[in-house]
Each structure stands twice: as C-alpha cells, then as structure tokens.
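Multiple structures follow.
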Structure P
Amino acid sequence: MAFDPEAATRAYIDGLGADALAKSAAYTMDGHWMILWGLLVSAVATLLIVRLKVTDRVWAALEKRGWALRTFLTGAAFFIVSAIITLPWSIWEEWGHERAYDRTQQPLADFLMQDAIGITIGTIGGGLFFLGIYALIRRTGQRWWLWSAGFSAVVVSVMLLLSPTLIEPLFNDYQPIPDGPVREAVLDMARQVDIPEDRIFIYDGSRQSNNFTANVSGIGSAARIAISDVALKQASLDEVRAVTGHEIGHYVLGHVWRSVLVLSLLAIVFLFLADRLFARFARAFGSQASTIGDPRGLPVLIFVLSFLGTLAVPVTNSLIRIGESEADAYSLQMVNLPDALAGALVKTAEYRYPRPAPLQEMLFYTHPSVERRVRTAMEWKAKHPPVPVPATAPAANP
C-alpha cells in the first residue's frame with residue numbers, strides 16, 4: 001500500500017487527542033487577543049503618563065542640566081513609570097496566563113526578579129536609544145527618520161552581537177551539551193557545516209517555560225545555537241537531530257541577518273509614519289509636546305511606534321514563517337528524518353494550535369501551522385523513502 005502523506009499527517013495531529021487540541025486552541029486564541037489587549041493597555045498607560053505630566057515634570061526639574069543628560073533621564077523616567085503602571089498586565093500576560101495553561105512552573109518571585117532585570121536593561125537601553133533618536137532629530141532635520149533608521153540598524157546589530165554573552169546569561173544558564181550520544185550526534189552535525197563546537201549549548205529553558213524549543217541568537221563570532229533542556233528531556237535522539245538540523249538551517253542560511261535587514265526597512269517606514277502622525281496622536285492624548293523632536297513627547301512617540309508595530313504583525317509574521325519553512329526544509333535535506341521532525345513539531349502543538357484557519361495563520365502565526373509543517377515532512381518522506389539497510393551476507397563455508 002502506497003504511503004499517504006495526508007493520512008500520516010492526520011494521524012500525527014489526531015494523536016494529540018481532543019482535549020489537548022481544545023486546550024491548545026484556547027491558549028493560542030488567548031495569545032492572539034493579548035496582542036490587541038496589550039495595545040489597549042499601552043494606550044491607557046500613555047494617557048496616564050501624559051495626563052499626569054510625568055515627562056513634563058522631569059524635563060522641568062532638570063532644566064539646569066545639559067540637554068543630553070536631561071533627555072536621557074526624561075526617557076529613563078518614562079520607561080520606569082510605564083513599567084510600573086503596566087506591571088499587573090505584564091504579570092498576567094507573561095506569567096499568569098502561562099501558569100493557567102501549565103506552560104510554566106516558574107515561581108512568581110523568580111519571574112518578578114527576572115522582570116526587574118529586564119526593566120533595568122530596558123530603562124537604560126531605551127533611554128540611550130531615544131537619546132540617539134532625539135539627537136538625530138535635532139541635527140538632521142526633516143530627514144531624521146532616514147538617519148534614525150540607519151541608527152536603529154546599528155543598534156540592533158550591536159544588541160545581537162552582545163546579547164549572547166552579556167544579556168541572555170542574566171536570565172538563563174548556558175552550558176555545553178553533556179557528554180553522551182546526544183552531544184556526539186549534535187557536534188557531528190555541526191562539524192558537517194563548519195559550526196564550531198563551542199557555538200552549541202543547552203540552556204535551562206525549563207526555568208521559564210515548559211515549551212519544547214530551541215533557537216539561534218547572535219551574529220558573527222557571537223552567533224550560537226541553544227537547545228532548551230525541555231527539548232532534550234522530551235525528545236528522542238532522532239528528534240534531537242531533526243531539531244538541531246532545523247536550527248543549523250537558521251544559522252547557515254543567515255536568517256539573523258535577514259531579520260536585521262527587515263527590521264531596518266520597517267524602521268524606515270515606522271519612523272517616517274511616526275513623523276507624519278505624531279502631532280495628531282499628541283493632541284489626542286493631550287500632550288504638551290507639539291513637535292516630534294520634543295523629548296517630553298516620548299510617551300506618545302512610543303505609542304505611535306507600538307500602534308504601527310501591531311498593524312505590521314501580519315507582515316513580520318509572514319517573513320518569519322518563510323524562514324521557519326526554509327529551516328524545516330534544511331533539516332529534512334540534512335538528516336532525512338521526516339518522522340522525527342514531525343514528532344518534534346507535534347510537541348510544539350501544545351502551545352501553538354496545529355489546525356488554525358488560514359486567515360488566523362496568516363495574521364497571527366509566527367510559524368507555519370504544525371499541521372502544515374508535518375504535512376511537508378510527510379510529503380518529503382513520500383518522495384524520499386528511507387533506504388533499506390542491506391542484510392549482512394552470510395559467511396562462506398570454509
């Protein structure tokens with residue numbers, strides 16, 4: 001009987017069971033709504049900060065300070081106050097919702113500690129970044145948005161370079177994969193494409209999440225592949241090979257650099273539109289900042305960029321899905337383990353509903369649906385059946 005990719009795909013997805021599929025659907029739909037709720041929370045926070053004149057008061061209090069210090073501290077004050085106002089939402093979105101669906105076992109105290117680290121990094125980094133933006137507005141005039149997009153690209157590249165060594169270790173412990181069959185298999189794959197052995201890690205992803213995941217981060221000599229301990233605990237050796245092949249695909253195909261390019265192009269569009277829309281949003285929120293170059297208007301500028309980012313979610317998601325499909329194809333070509341890749345993908349269906357409607361997938365999914373990805377693996381299997389291992393010939397009689 002001929003192998004049927006469609007039937008095999010249904011078997012993989014149906015094997016999750018009706019209850020698990022229903023839970024996954026609810027979790028995923030909640031995540032979609034959170035995008036919109038998050039924008040509403042951001043609008044409320046912006047309105048409160050503007051009406052309470054937080055940035056206006058800080059700006060006035062620092063009147064005798066130099067412009068650069070005054071701008072940085074005004075921005076830092078905004079980021080701190082905004083984080084405090086939105087903290088209840090952040091706790092629910094990033095911890096409470098995950099806890100409700102058994103996606104994390106992280107204690108609240110640990111979450112709050114890590115959130116505080118993130119807020120500190122965001123306050124300092126955000127303050128410095130927007131100091132640069134406002135400096136460019138002052139110096140480059142009407143074309144500030146074009147210069148600022150170039151500045152944004154440089155900042156993103158620097159963050160990608162520094163993140164694996166300076167930022168990510170603040171949240172997780174990255175270690176070489178322990179000795180054993182898994183390490184031997186992964187490093188053998190890495191050697192095939194000239195990835196240095198010291199660029200592949202296991203990290204304690206279970207600290208924050210029960211999700212089966214791995215990732216590529218960094219650029220240049222700082223680039224690395226990191227596999228969550230959740231994946232290693234739940235996966236078979238072949239599934240580890242398939243997942244590693246996927247991540248190697250991201251690494252070899254340079255998807256990080258593509259992301260830098262896409263973010264740079266989006267920055268041009270977002271900053272250009274922000275230049276045109278700022279005055280209208282400032283009036284709507286009641287801000288005293290009449291021009292986009294006034295640092296007191298930072299809350300409004302941040303909201304405008306958040307608003308544009310939300311509208312662009314389908315575009316950015318589509319580009320990410322292309323990269324994920326390419327990485328799946330790379331894994332299939334590299335290790336030819338379609339069933340192992342399908343088995344690993346099905347594990348991600350616990351937190352990413354595998355059978356979304358086409359419009360839902362197009363608008364909200366950062367990855368192709370699990371069903372689509374499994375079907376691709378099964379179609380590959382149909383076209384590339386495993387080569388049977390020949391039996392050892394019996395020894396000739398002496």
Structure Q
Amino acid sequence: MNNDETIIKVDNIKKSFKVYYDKGHTLKERALSLSRNKYEKRNVINGISFEVKRGEAVGLVGHNGCGKSTTLKMLTRIMYPDSGTISIKGRVSSLLELGAGFHPDMSGRENIYINASIFGLTTKEIDERIPEIIEFSELEDYIDNPVRTYSSGMYMRLAFSVAINVNADVLLIDEILGVGDVNFQAKCFNKLMEIKGTGTTIVLVSHSTAQIERICDRSIWIQDGLIKLEGSPIDVHREYLNFMAKQREEIQEEEEKAAAERNKAALHNSQNEAVEIDNVDILDSDNQSRRVFRIGDSMKLSVNLKANEKIQDYFIELNLVRADGVFCYGCSSAADGVKCEPWSGNKMINISFEDLKLLSGKYHFDLHVAAADGSTIRFVGKIIEFQVIAPESERGMMYIKHEWNME
C-alpha cells in the first residue's frame with residue numbers, strides 16, 4: 001500500500017448560492033411576485049485547494065457558515081462546485097445526515113440492507129457484514145422492530161454502525177460524533193482509529209477541536225470560504241480558538257456599549273467610582289495578546305487602573321474562576337508581600353503566571369481593590385475571559401505532575 005498516494009484532490013473549487021427575497025411558495029404566490037423574485041448571490045467557497053493522502057485523517061474547522069460543510073457535501077457529490085475540480089479514488093462512505101434513506105416503517109435489519117446498498121454494497125456483502133453491524137450498534141434486542149419505535153439515539157447508532165462498517169476507502173464525517181452514550185462514543189472513536197489504521201482516508205468536520213486532535217493528522221481552518229491556516233491540529237486550533245475568542249470579545253464589547261447607551265440614565269456613572277478599569281489584556285510569553293492557552297503555557301494579566309482620588313492603605317486581589325462558577329485560585333498583593341504605594345491617577349499592574357496547569361475549560365478573572373481592613377474600594381467581576389485547551393485524557397481542574405512506578 002502506497003501511503004504517499006493522493007486519494008482526495010481538491011483544486012481551486014468555488015461555490016455560490018442564490019438567496020431569494022420574497023420568494024413565493026405556491027404557484028399563485030410566485031405569479032403575483034414575479035417582479036419581486038430578487039436574489040442575492042452569496043459566495044460560500046472562494047477558491048479552496050488541498051490534498052489528502054491515503055490513510056490520512058484531516059479535520060475541517062471554522063465558524064458556522066464558513067464553508068466547511070459545503071466543502072464536505074461537494075466531496076460526497078451531494079452538490080457540485082461552480083468551478084474547480086474534485087477527484088476522489090475508491091469507495092466513499094459519508095456520515096453527513098445519519099439515517100438518510102431509512103424508512104420508519106421498516107425494521108432496523110431491513111434498513112441496514114437499504115442504507116448499505118446506498119453505499120454500494122452488494123446483497124452478499126451486506127449478508128456477510130450484518131452480524132458485525134448489529135453487534136456494533138448494540139441493538140440486538142430491537143433490530144427487527146420498526147425504526148419509528150427507536151429513540152433518536154438508537155436511530156443514530158444504527159446509521160453510524162452501517163456507515164463505518166462498509167469498508168470504504170474514504171470516510172467523510174460531519175458533526176455526528178456525539179452519538180449515543182459516553183461508552184458508545186468511545187467505541188466509535190476506537191473504531192475510527194482502527195479503520196484509519198487499515199488505510200482508510202478520513203475527512204472530519206467538527207466544532208470539537210478535541211475530537212479532531214484525537215483523530216486527525218492535519219487540520220484545515222476555513223474562514224470566509226478560503227483556507228486561513230493548515231497544519232498540525234494543535235497549532236491550527238490554537239490560532240483558530242484565539243481568533244474566535246477575540247471575535248466573541250469584540251461582540252461582547254459592542255453589546256455592552258449598546259446596553260450602556262440604552263440605559264445611560266439609569267446606569268451608575270463610573271467616574272464616581274474611586275477606581276476605574278481603563279484596559280485589561282492577557283499576554284503570552286511573546287507579549288502577544290491571546291485568549292486561548294495550552295497547558296504548560298505562560299501568561300501575563302495586564303490591568304490598567306485609574307484612581308479618581310488618592311488611595312492609601314490598600315491591597316489588590318485576583319480571583320481565577322471557571323465559567324461554571326467554580327473558584328479555582330486566588331492571590332493578593334498582601335499575601336504575597338507586595339507593597340502597594342499610595343496612588344492616584346493611572347496605575348499598571350502586571351501579574352505573571354508561569355507553566356499554566358489548568359485543564360480544558362473557559363475561565364475569567366475577578367479584580368478586587370480592598371482597603372487595609374478588607375472593605376471593598378472597588379470590585380469588578382469577570383474583567384477578562386480566556387480559554388485553556390489540554391489533552392482530553394486529563395480530568396479535573398488542574399494538572400498535577402506525577403510519575404507511575406509499577407513492580
């Protein structure tokens with residue numbers, strides 16, 4: 001088997017759609033609105049090119065509407081590009097819409113035959129594989145019942161079991177790996193790794209970067225119909241998640257500004273506060289602004305404060321809180337023996353955190369400026385948010401260095 005053989009070749013594909021305004025649904029409505037059948041042409045894919053080798057697993061990431069699912073549908077030939085070419089070698093199995101083609105009044109067993117035949121299997125091939133498909137789905141007790149009696153989880157497990165047991169050369173997957181319970185999901189991942197090891201080429205679309213990192217050798221970040229970045233999943237996802245975090249921050253800032261304007265009369269004038277926050281940022285080891293970090297990274301919280309009156313005999317506290325409200329860590333200038341000089345006007349505070357040990361999750365900092373007796377001068381919750389990504393195998397809140405020794 002030649003692992004350097006190119007199985008999928010995508011060459012400068014483009015795809016656009018017509019989005020109609022006031023389009024009628026009935027013949028009468030269309031006749032009455034002939035002059036209003038205006039549309040907007042939306043370019044979804046603006047010229048994408050990439051190749052996938054035999055046995056390689058590639059993940060497509062990007063925000064909703066960026067074009068990743070459209071790209072996958074063109075690979076399956078559900079739709080075709082307006083220009084450019086796509087070539088794929090071998091049998092293709094796709095998991096885009098699980099259970100497409102299932103008949104609700106037919107049994108699970110009968111639907112296996114229908115669905116597998118869609119993937120190109122002969123009746124003899126299905127006869128040989130049906131025991132394995134049923135066993136994998138864990139639906140032995142229900143396989144001869146009509147699928148309309150199945151729960152949504154059972155329905156999806158059956159469809160997934162068919163799709164990954166057809167011995168395809170290329171497997172295309174779109175956002176369907178959250179199938180069934182935790183044990184079944186683990187089983188699906190193991191099966192995907194198994195079929196990847198046999199030389200099956202996989203293209204996976206998912207919003208879960210952790211899933212892609214477990215399965216894929218390479219990630220392609222699609223942004224506005226173009227490839228923004230391509231490379232190892234860890235490197236690509238770090239840049240992608242940082243980009244998305246900054247976008248969320250910008251949207252949140254705009255929403256906060258709009259809310260402040262709407263409620264200006266009712267809001268407390270911040271200039272009446274003894275201490276204001278002018279600016280907050282989180283920097284990496286290269287002093288670059290970031291909102292996404294990996295376990296083991298260094299980070300620096302930079303806060304620019306302004307005192308509208310002279311502040312004396314005070315200390316500053318920071319609380320690190322997980323998004324679900326779990327208090328993770330707190331530090332204070334008083335406990336760390338940092339002397340706080342009397343202050344008025346602007347003041348820059350930098351707090352460095354080396355070798356970050358937090359596990360995957362979203363976090364934020366709270367800031368507390370307190371008088372010497374502990375009373376509050378100014379408290380601001382959630383001054384800035386950030387995200388940490390870590391190996392999915394690690395569990396809990398933080399990583400503790402450890403070593404195994406078995407005799």
Cα extents along the principal axes in Å gets 102, 43, 41 when computed on, of labels P, Q, structure P
Given 22 for relative contact order in percent (Cα under 8 Å, 6 or more apart), calculated: source structure among P, Q: P
Using mean count of other Cβ atoms within 10 Å over residues 52-59 as the calculated read-out, with 21.5 as its value, let me know the right label among P, Q. Q
Entry that produces 4.5 once distance in nm of label points 7 Å out along Cα→Cβ at positions 68 and 308 is calculated, selected from P, Q: Q
Matching -8000 (helix-only ellipticity at 222 nm (-39500 (n - 2.57) for each DSSP H run of 4 or more, over all residues; to 500), computed) against labels P, Q points to structure Q
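Each value in this text was obtained by applying a stated rule to the coordinates, not by laboratory testing. Fair warning: this is a prediction, and the values are worked out from it, not measured in the lab. Cβ atoms are built from the backbone, for glycine too; each structure is taken alone.
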